[in-house]
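Pasting the structures in now, so scroll down.
Quick note: the coordinates plus some simple rules give every number you see, no bench work behind them. These numbers come from a predicted model, not from an experiment. Cβ atoms are built from the backbone, for glycine too; each structure is taken alone.
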Structure I
Amino acid sequence: MNLYTMVLDFHGGTYITQFDAATAVDAVTAWCDELQREQLLGEVSSDVAEGIMIDAVENQLVEVEGLHGVWCAATTAAGALALLNVIATQRVD
């Protein structure tokens, strides 16, 4: 398993969490599942999760140019941009 750090910028807030997953797309899937289940952003949680899943899975995660192990996906919800950055993260003991 790999560790991925998820950084969501949405509606003036920055939300950071980490997931263990086999791939970056698996980490996004786990993040979207938690976002919907826990309603972490309130009423727009499902819209953000569904939009990010479409962008990350159907359209594929976009590798950030000039960086290694960093991807992004985006959607809009409630008239605001939701930008998710996915970062392969090294564990530090």
Structure II
Amino acid sequence: MWAAWWFWAVVAVILAILEVVAPTYILLGFALGAAIVALGLVFGILGALAGTTYGLAWLLLIFALVSLVAWLGLRAVFGRSGQSSQTFDRDIND
């Protein structure tokens, strides 16, 4: 089951839906990681790794690394939460 591309695609969709429910940009990185693993399995790039004895461990490692890179990329694009607080020096009614 872990080596099936559709499993990783379903995980990616579930994580993307959960990201919509709780918009934190954390689950989106994991969703992108699962989607990349699914695409790697579909196109046969990760097929050789999935068929080995340590297939699950390699897939989880690739998922974790891609998710980390995606999360860091999203953080660079969208910034930290609370970083862009807006302050006002004068009142609109003045």
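Brief remarks on what is shown
- Distance in nm of label points 7 Å out along Cα→Cβ at positions 26 and 58 from the coordinates reads 3.1; which among I, II: II
- Top of I, II by FRET efficiency 1/(1 + (r/R0)^6) of positions 34 and 66 (r between Cβ atoms, R0 = 30 Å, to 0.05), largest first: II
- Given -21500 for helix-only ellipticity at 222 nm (-39500 (n - 2.57) for each DSSP H run of 4 or more, over all residues; to 500), calculated: source structure among I, II: II
- Structure responsible for 12.4, with mean count of other Cβ atoms within 10 Å over residues 10-17 calculated and labels I, II on offer: I
- Winner on relative contact order in percent (Cα under 8 Å, 6 or more apart) once structures I, II are ranked, highest first: I
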